Each structure stands twice: as structure tokens, then as C-alpha cells.
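What follows is a set of structures for review.
Derivation of every value follows stated rules applied to the coordinates shown; laboratory data play no part. Just so it is clear, the model here is predicted, and its values are computed rather than measured. Cβ atoms are built from the backbone, for glycine too; each structure is taken alone.
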Structure 1
Amino acid sequence: MLTITGLSKRHGPRTVLSDVSFEALPGRVTGFLGPNGAGKSSTLRILLGLDRAGSGTALVDGRPYRALRDPLRTVGSVLDGSGAHRSRTARNHLTWVARASGIPRRRVDEVLEQVGLAGAGRARVGTFSLGMGQRLGLAAALLGEPRALVLDEPVNGLDPEGIRWIRRLLRDFADAGGAVLLSSHLMSEVAEIADDLVVIAGGRILQQGPLDAVTAGHANLEDAFFALIDAAATR
């Protein structure tokens, strides 16, 4: 379970996050929606121990990320593409990540197959398309067989078949009991897979709950989203 409670953060006079609280539950895909600059990336970076909040907590299975004994076995993440050096091969990059985390080397070939890169393991990352880089990042996130996934714009650069593939992968992961927190601005894609939604703008949570509750009274998720944004702007 991923638990965000009362997160607040400021950069000088600018409020980045203001009392942000929500959960991403096991067995469910939680869509984290908001416009650029809404506070999504700041929230995820705090959750993954890459940044600090002014106040509040962000916990993975009840503990801060930095206190996790085996973080890659607990939560896998993709925030900025693959994170691999351009001169490395895909297999070399994953082998390095596995070795550093005490993960069996057999997992490298398993995740390359799982994300559709089995035939590209010896290719250098610098030759990868954006979509292939996204797949490699997801392979690294899956290496430790984690109980949760935290993903920022995971379908960026994927072709239609790749998008369908990642929907199936995340659905299967959640159905097996994993928690998925999916940050995106692509509402049509989130609507296809999310069980729960958290809508954020200006560093504040506008609404959260099951997909059907958030979209109730609207033709689709996009209409519901912009109604929330417009309402927030008039407050």
C-alpha cells in the first residue's frame, strides 16, 4: 500500500503541495491526474525518497522509502524513462541494477521477455526509441518482483500496441494483488485502466475516489476533470 498523508511543500513563496493525502491500494490501479505543474511529480519524488516534504508523510507499506530494507523488492518505479546510460546495453543495465540490489541474474532475461525486449537485450540504450526506453524502465521496475509500482507517464512514446500491452500488464499486476500508482495527463488512457482516481491541481487534491464516482454526472473522465479544474479556478 502507498499512503500519502498531509504532504505540503513550498519553493520559496510558491506552494508546490498543500495538505495532499490519498492512498493507492493493493489490487487496484490508482490514476493520479493533473495538469502540468499540478504537483504530481513532486508527490512521486517525495514518495520515492528523491525529495523532501515540508510536512506530512509518504509511506510504502507503512515505511518511508529510505527506510525500506529491499526497496526494489517492495516498490518498482519509472519516473524519467529508463534511467540507463546511453552506452550500456539493455541487458548490461539490468544486470547492474540486479547485482546492486541482490536480485538473481535470471530475472534479467525474465523481465526483458516480459516487456517485449528479449530481442534487444544486446542493443545499446542510445539506439532505443522513446517507447523502447519506457519498456526498459519498466523492466527495471519489475526486476525485484515488487508489491507496488509507481509510474509517471508510462505510455509516453508507445505505439497503440504498446499501449494495449501496458494496460494488460498493469491490470494483471493489480489483479495479482499489487498496488499501481499511475501518474498521467492522458485521461483516455487512465479511464481505460484505473479503478480509482486522484485529481490534483495547484498542489491541492480536488477529488478522489472510484472512477465511476469521480465521473458521475459527466459524459466521460475528460469532462469531469475539466469541471473540477474550472470549479477550483473560481474558488
Structure 2
Amino acid sequence: MKKYVAEFIGTFVLVFFGTGIAVVSNGNLVATALAFGLAIIAEAYVIGNISGCHVNPAVSLAMLITGKMKREDFAYYVIAQILGALLGTGILFLILSGTSFGTSSLGANAFGEISSNNISLVSALVTEIVLTCVFVYTILGVTSDDKFSNVSGIVIGLTLTFVHLIGIPLTGTSVNPARSLAPAIFLMGDAIKQVWVFIVAPLIGGALAAYLYEYLNIEKKKKH
């Protein structure tokens, strides 16, 4: 039970601070990227030894595919992550509703006419698949060897930061279905209509990372 609570708390922190800073900084690229990256670094060292600090259904899916977690755990992890994201967005919504920032964004992802650069559906899908694959592959690689345990949180956080640096101007960067679903539920309208892209693409990216990791690992073992 503790690991599910840890995932709930971790996802809450990631979404509240990540999307919150995106809103209050008026979408500042560096500030938002650092917010997500630093949140992951902090949570990795706080709850990493409890739940592994997935805080992302795409990461949990990769762990399931690579046999690093059970199906039952996967289901409960995803539920905890979504609930944590909803709480993070809910509290952010409550705070912002009493400010001049307003609640028209909440850090939601977008493509097409409602996006900042009119990115196409295909481009949005490819962006999120590639960015998620890179992010999740890094997680699988750096957590596979105990000798990296002291620096794994930093590596993962910095990877999420540079993923956001390129992704924010394109899709707003999801790479995390729970992070995208929560704002969409609160905003509804176009956000909820488009959120499927930011659920499906990261899951595909996470699965690709898992299969790529397994393939490279098998090849590596054969050489020994």
C-alpha cells in the first residue's frame, strides 16, 4: 500500500509544481523545464526506495513489459498516478482561480489551432513518442545497475529537463499520460478532445523504450 501512496504523492508534486510553474511563469521555457526536472530529482530521492518513483503510466508500462513489476502493481500504480495528478491540478485550479493568472490553461497540452505553433496531429504524435522513448529508455538504463543508484535521480531529472526544453515549444511536453489527463479533465472542451494524443503517444513511446532496452540487453548478454 505504501508504494501506491508514494506514487500518488510523487505524481501530485510533479503535476502541481510542473504545470503550476508553467502557468505562473507565463510558459517560460527554462523555468518550466527545470520545474519538471527538479521535481523528479527531488521525488526520486524521497520515494524512489519506496515505489521506484515512476509517477508516470508510461514508465510503469515499460517496467511491466520488462518484467520489473507485476500486472496488479501496474494497475494500482496507474490509478495512484492519475489520482495524484488530479489532486495536483485540483489544488492548482483552486489557487489560480483566486489570482489574475486565471484557470484557462492549467498547463494542458495541445496541437492544431489551439496550440502555440499550430503543430499538426502527426507531428504531435511523433514528438511525444520520441521524447517519451528517450526519457523512459534513460530510466531503464540508469536504474538497471546498482552502481548508478547514487546519481540515477539526477540523470533522470536532467533528462526530463532537456526533453521539456525541446518539447514545450512543440506540444507543451506531455511524456506522461497522468500529467496530461488531469488538466484536460478540469478544462474540458478542446483539451479533453485532444488529450488522447497525450495518452496514446507517451504509452507507445514507453513501450518502444522497453522493447528497445530488452533487445539491446539480450544482445549484450549474448556477447558475454
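Worth a mention:
- Label whose coordinates, when Cα extents along the principal axes in Å is calculated, return 60, 37, 31 (choices 1, 2): 2
- Which of 1, 2 yields 2.8 [distance in nm of label points 7 Å out along Cα→Cβ at positions 88 and 168, calculated]: 1
- The greatest value of FRET efficiency 1/(1 + (r/R0)^6) of positions 128 and 200 (r between Cβ atoms, R0 = 35 Å, to 0.05) among structures 1, 2 is that of 2.
- If distance in nm of label points 7 Å out along Cα→Cβ at positions 96 and 120 is computed and equals 1.8, the structure in 1, 2: 1
- Among candidates 1, 2, the computation of helix-only ellipticity at 222 nm (-39500 (n - 2.57) for each DSSP H run of 4 or more, over all residues; to 500) that gave -24500 used structure 2.
- With mean count of other Cβ atoms within 10 Å over residues 24-31 derived as 13.8, matching label from 1, 2: 2
- Among 1, 2, structure where mean count of other Cβ atoms within 10 Å over residues 40-47 as derived comes to 23.1: 1
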